[in-house]
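Below: a set of structures, written as structure tokens.
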Structure P
Amino acid sequence: MARVRPWLLTAATLGAAVAGALLFRWLHLPLAAILGSLCGSTIIANLFGEMGGGRKLRRGGQLFVGASVGAVLTPDVLAELTQLFPLMFGVAVASNLFGLLLAFPVAKIAGVDRLTAVLASLPAGMAEMATLAHDLKADEQAVAIIHTLRVVLVLLLIPLWLGLVAKASAPPQPLYGMDGFGEILVLVIAAAIVAAVATRLGVLNAWIIAPMLSSLVVVAAGHPLPPVPPIVFLAAQITIGASLGLRFRVDRLARFPRVALAGCFSGLLLIGAAFLVLAPIVELSGQLDHLSAILAVAPGGLGEMIASAGALGLLAATVAGFQLSRSVLTNLLAPPLIRWLIGRRGNSKQ
């Protein structure tokens, strides 16, 4: 494979991501921007190599996706989210317990140690769990592969599920208009500063949590927020899809076939449990529509699921509440608990 100059590789990757998003949008496919850009960047990454700056690209998209929740937050919505919190917490606990149970077969299928299997099976962010795996000297690459496969499977199965349960997909919304962009930009810049500081302090998933919480504070203070302009929201979805596509490298999957098999196995079981068990409970107990309940419990990335809800015109704030609850529980509580257990095991061996 000939070496491609970094700037040319970046231009090709972003160009393919945008082209894929526009093509999927023109075809009226669900989650067009995320799936189209994912496919475009995946093709370039596998043919010519992975461009640099994927993490920064993803963080930029997460900031605007997180800020998009503010437009649908109202005092009534906040009150509803407060009432739903016990259900959100219960779903988060159930998802994590199921992930822990999956760690046993995942360890055997992938041929990895149990710590690696636990980090790979928890429904948390890929970057956060891979970083924790590196810190704990677990198999960082196996963790990244399994998490990537799970999120990709979620994004591929949601349109299939939509085709089965939805009568017709809504036509794409027009992209013109930049009303309220100045206000959103100020919020995003402030959230970016908070996220940068929080990341240095070890807070996980800060780049999407910070704009969401900032929006929550602003709305709770009595100041309504405008929606993120459609073209900006589309661009944010493209950056998230493109950054995910950069991780989906066929050569890596081919080098670790057992890990890839374990990723598909655990991903399908987590998705099945979410779609067939947790979603009906949330739909009935929380009085959500079926598709919002699916996205609320889907074990995908926090940014991907919120962006999907916004793209589909669903209850983005409610989906964000469920996804944020699971993310906070997993990413904030699981790492110190795992570190404590490892430290305790080490002390008992001395």
Structure Q
Amino acid sequence: MMNKTLKIALLASILPFAAHAEQELSPWYVGAGLGLNNYEPNCDQKTMKVCGEDEPYAFDVFGGYLLNENIGIELGYRNLGKTEWVDYSNAMNDVGVKGVSIGLNSFWPVAERWLFTVEAGALNYLISNNKQYGSEYYSDNDVSPYFGAGIAYKLTEKLNLAAKYRRYENLDEDKWNTLDLESNYYGLELSYRFGEVAKPAPVAAAPVVAEPVDSDGDGVMDDMDRCQGTPSNHQVDKYGCSIYVDKVEKIQIAAKFDNNSSVVKTASYSEIERLADFMNKYPNSKVAISGHASNVGSASYNLTLSEKRANAVAKILVERYGISQSRVTAKGYGVTMPLIEGSSAEANAANRRIEGLVTGSEKKPLLK
């Protein structure tokens, strides 16, 4: 008898899923089931002579509403099938039970995708018997309590398959007092829950942090470097840009003066013109004219004379060759900055000189 239960394959009860994964699912569900039913104790009834089929097929359809995460109320139609026997009058009898059920289901997660279920309720049944020989028919209706348990597996978040056991008590035929039955049902149920599964929020990709790179090798990382491609031998500032300084040009002017005179000879103008041409080439440049004297005579006299000669050259540079006065300064140094020490003819010739120190003619990078 009961060994036939293992042969049944079927479809499954809808049991709720974990609420945190189903916030957008509807509380409503529907389902259907198929299984085997065993009426007992058929062969103990006084009216029975020969027992027939004892485990008829049974089915049910149902709908439910979830009250919360663990409890739902369910309404359904159940047909427990018919069983047969021959009574002592040799009449072939059958009995069948069907009706409307209402009950509560509870369900508890026991493992990933697995749920344990418990149910209890009542079946408003119609029990009927048809004697095939003589066409005698009688029926009765009443309410039978039932309880059950099962194990369910979540095929998807909306579809469940469950193996079920139910026990029906007091399936009695009181009108003729011919039947006093209980029933054991074994089966599978498939259930479907309405609604949509909440989609997980998109996860932002973790930012990829690139390793700092110094492409031009100047010691400043690319993310801070405002001057890419600086030469590797240049000194740079904190932004990776080459550090430039004004290039200083020292131009010695061979200006000629009579002895003890600060008047520039006309023959020396070409030397001053050479300085003016250089400054015109670099409009941002400035020049400091310095006068120097040989070590002949008193130091104070030579200082005064060297300053007059420097001012004379500066005046020609401004008035004759059009160099702005703001770009020209002049100063005498006397005998304080000799090229050659002493008062020999060679030293005097070298030290009696006019120099132009030009700055800002161009920018020059500082090297490492």
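To test your reading of the models, identify which of P, Q gives -25000 for helix-only ellipticity at 222 nm (-39500 (n - 2.57) for each DSSP H run of 4 or more, over all residues; to 500) when calculated. The value was obtained from structure P. Looking at structures P, Q, which one was relative contact order in percent (Cα under 8 Å, 6 or more apart) calculated from, given that it came out as 14? It must be structure Q, since only it matches. When mean count of other Cβ atoms within 10 Å over residues 284-291 is calculated for each of structures P, Q, structure Q gives the greatest result.
For which of P, Q does P(r) over Cα pairs in 10 Å bins from 0, in percent, calculated from the coordinates, equal 5, 16, 13, 8, 6, 4, 3, 3, 4, 5, 7, 7, 7, 6, 4, 2, 0, 0? It traces back to Q.
Values in this text are rule-based calculations from the coordinates and carry no lab data. If you're wondering where the values come from, they're calculated on a predicted model, not measured in any experiment. Cβ atoms are built from the backbone, for glycine too; each structure is taken alone.
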